[in-house]
Structure formats: structure tokens, C-alpha cells
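Multiple structures are listed underneath, in C-alpha cells.
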Structure 1
């Protein structure tokens, strides 16, 4: 089991520039790939420039053999109708996150654990594009780029929408990305309306609590993947989230779990329920005496979907669950 995602999503000026360039630099050339010496025959040698966290690189106009090294990149590819030839696995029983359609991940070659991908397995697939992030695999960039052009975003999590557009440009799927974004925006509006409109949504304070094996309990702040979805719907957040370190999470012990109280609490678990302190915490008097618990407004959710997925396919399912739980 890999360590849970603790990557702090950094939003930098360079990322903003990268996104802007990624959406405007779609011209093709015959100059070959500016990064990587892997297979590039799938696009007849035609490439276009993609701005990445590691600089501008040349990527095939229509890559056919894509390898993705993290969950966000896998979600992006599948959302855009691209089935990777290879992907890393997480610590889940299924290998790939359970919310992903089984028929869409069937046949994707496992190239190792997410934080320690197998370079030989990747090279054996003869990819013409590799997608990942600097926070995950920046130290491996030189080795990866010798296999194929490697597009790295700066980080993962919070900047997932910007990253998705970079992925789309690298995959040659900008029109498909625009449709996915528009569909998400429409879905967000429908959920907000189902919750009673913007004022009622804003008046409902929501927390996400994550029990993590080997770490303290996390009360998620405003700058992470799930927080962006809650904000898009217009849901309120209790003041405790403003204590989150760098906006990511405010970590507490079971003895301080009452600080997580809100109108509604969603909670997920990474790892074993006992080792993550979930069993101990939810059985405690502090937990049972919280207002959300007494009101029956506490909902367990799938960690793979709500925290690990990081993409539009995951977001669509999360929106459905938010509506279902908050309109009971």
C-alpha cells in the first residue's frame, strides 16, 4: 500500500502560464519530439508544443500509445476517450480505482506502483506519450523522457482543472475536454438547484474527514480536489477548515475529532479501519455527540472516489452522491 497522498497542490504563476500556452500552442510541425526518444510513428512525425512544468516539449499531434503514472492522469485520459496502454497501480485491491468502469481499464498494462513505476515495463510498451506530475515523478524526468515525450504538470489535486486542460492538449483532445467541462458545469448547476439554490447551499456547512492509516485524522481544507467540488456547488464550510496547513488539511487526533463538527460530515478511510483510527473515533463519545451525528447528517464515502480519483469522471459521480445525500 503506498503512502496516502500528501502532495500539497501548489498553484504557481508558471502553472498558469503553462495552461495558457497549452491551450494556444496546438500547431503541428515535423521537427520530431523535443523531449524523449521513444516511438513517435503513430502521428507520422507531426508534433505540437505543450508547455509543461519541465518546459516546452514536442508531443505527437495524436498520440496512440499513452502511459499514465498517476490516478489523475488516468481519469483524464479515460474522460477524454483515450485508453492508455499502461498505467501505474495504487494500493487498492483492484489495482485501478474502483469507480473507473471495468471495461475501460481492462487490458491496461500495469507498469508498477504509483510512486515507483517500472521503467523497463514502461519502455516495453513503446509509448509515444507519458503523463504524470513533477511532484510525483520529477526526479525520474530524465529517465522517462528518454523513453517518450513526458508531460508533467507541477502538482496534482487542487489544480486538477488546469491539469486536465494540459492533459487534453497533450492528448490532442481539446474539443472533448471542452465538452467534459461544459457537462460538469451543467451538472454542478443541477445539483445546486436540487439543494435549494445558492443561498441554501451556502448555508449548509460541510466537512470531509479522512481517516488515514499511519497518520492523524484529516479535516480537509479549501485547497484540495474535493474542496473545489464543494465550492463549485456553493456549499458552505465551517471555520475550522481555515486552520488547514497551506489550505490542504487540518490534522487532529481522535481526542479532538469534535473540531470537525459541521452541518454535514462526509468521511472516508485510507487503509485499515482500526489502524487509521476510524473504528476508535466513530465509536467515541466525542463523535457521537457531534451535531452532525445527532442529526443523522454523517455519510461514509469511498476514499478512492472522493479523494484519490482527481478528475471529471470522479467528479461526476461525487456530484451524484452529494445530491443524493444532501436531499435525503
Structure 2
């Protein structure tokens, strides 16, 4: 189903990469903690969800945005028919993702297959699962498939990779290698180490984005080390102000430092904004936050308009193009 001709897989089919415009590479549209859809105290008003998300996407477009990447993977609220309708209605391109993780949020089926004793899924089984979502279309339970995934996303346990997390990561890397879509890696305890596992699967570094590098527990210099190896560096909690993450001023300084070091072509920005959250509070950030609030901070750091365009348009376009 993927088309390898300078196109990007969106929920409405392949589109020319040059049409993406400004891209937010790590966002969430409908963000649901697995199991919340069955909770008695949580409502799912589909019409209301649609209108809320449509308003946020229109705001993003009104401020110059072109494409939203929903990087939540398979089981955290992904609703492909909803995303198709949203894209048609608002004119915003939507790239949806396959993938799973971290281990603690996997369903039991993916942790303990019917073996004696139970064993985690091996990397090749995860690779097969994710690959079919790119080549045959994303699953809409129970048996229907829709458009092709444009990204394979995996998340590691924050304290460090578990054995299952490693299987997920290796399987995701194999899918990226065989299908041509990029890999998004939300690292565990060591970003450089986790990137090394993906590269061990022979996936080229420029097909990987390491997310969460504005976390305070990221090792000093990790962003530069990852960019030096050729992977993309995502500061993807722009606008999130808590003890676990850098402030926006610190993020802007980090971006400026990467650009001055010659890594401007490796930087990506996003807010991990949650359009509609179920089972958790979300963060309430608009998808337009980077454009309206953070870009002026970059200018104050001395970045030129061409630097900002590279980060918001050219870098994500190169990453998302199917190769």
C-alpha cells in the first residue's frame, strides 16, 4: 500500500512530500489510556470529539500549519475513520502511526503468548504486525484495514529498556527498514543506547527520530550525540512546563546550540499536544503553540527564518518521505 515515489503516507493516502507544509511531528489527536474506553465513568461523545479536534486543527492551519503526525501508535485511541473525516473537513494532512509501547501499557496478548512458560513476543512478530499496517493498511477493529501507517512509533519504559521493549524496538526498526517509513523512538533510560539498538538492525540513522530529548533526565549532550550519528532530534514537549521537562527558554537555547553546531538539519519540534484525552488529563496545548509562541523564542536566540523553515518544514518532510 505504501508508494515509494517522494510521497508521505497520510490517512487519506499518499501525498507528495512537498505538500506537507509546516509539520508537527509528535502529537496526539484522540489520546486514550488503554482500557479507558471501557470505563463506566468516561464518556465518548464522538460528535463532540470530532468538533473539538476539528476546531484545534483549523486553528493550527490558520496559524500556518499543514500536517499533524499522530504518533500514538496502535492502541492509545487511534481512530483512523475519525482522522480521515477530520483531514477532509479541515484540510490538514494527518499522518497516523503503527507501533506500541512501553511494556506496561501492552495488552496481555502481546506479553504472554500461549507458550509454556509464557514468553514475550519476539522482535520478528512485532515486525510482522507493524509491517502489515504499512503495507496492507491500519487495522480498524476487528478485521477492516484502512490507509497505510506513515510512521512506526515505539516507546520504552522510562527507567530503561525491558526485554519486551527491546523486542518492540527491534521489530519497529525492521518494519522501518523494509517499508521505508521512519521510526520514532521515545527512549527509556539512555537515548544514545536505545538509538544504537535501532541502528544495530541496519536501519540508517536518518530514518530515525529520537523523541523526548527535552526531558530533564536526558544525558547531557545526548541531543548532540544523536544528531552527530545522523538521527533526528525531537524536542517534542514544547509548551509543557513541569519538573520532568526543560522550560521553553531552555528548549530554545538547546535548539540554537544544535543549529550553531551544524545540526540544524537534524532538529524537529512538536508539543505532544493532546487534542482530546480520555483516562488522563492531557496537556491542553493547541497544535499551533510552536508556531505562535515558540518560534519567537527561536528568533530571540538569533535563528534566521531559513533555520526555522528547515526545522518546521524541510526536516520533517525528509523524515516522513517513504524511502
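When relative contact order in percent (Cα under 8 Å, 6 or more apart) is computed across structures 1, 2, the figure 23 traces back to 2.
For mean count of other Cβ atoms within 10 Å over residues 124-131, which of 1, 2 scores largest? For this comparison of mean count of other Cβ atoms within 10 Å over residues 124-131, the top structure is 1. Can you tell which of 1, 2 yields 1.5 when distance in nm of label points 7 Å out along Cα→Cβ at positions 188 and 220 is derived from it? Structure 1 accounts for this read-out.
Out of 1, 2, choose the structure whose coordinates give mean count of other Cβ atoms within 10 Å over residues 84-91 equal to 16.9 when calculated. Traced to structure 2. So Kirkwood radius over Cα pairs in Å, computed for just one structure, reads 19.4; which one of 1, 2 is that? Label of the originating structure: 2.
Bear in mind that the values in this text are calculations on the coordinates, not laboratory data. In this text, all values refer to a predicted model and were calculated from it rather than measured experimentally. Cβ atoms are built from the backbone, for glycine too; each structure is taken alone.
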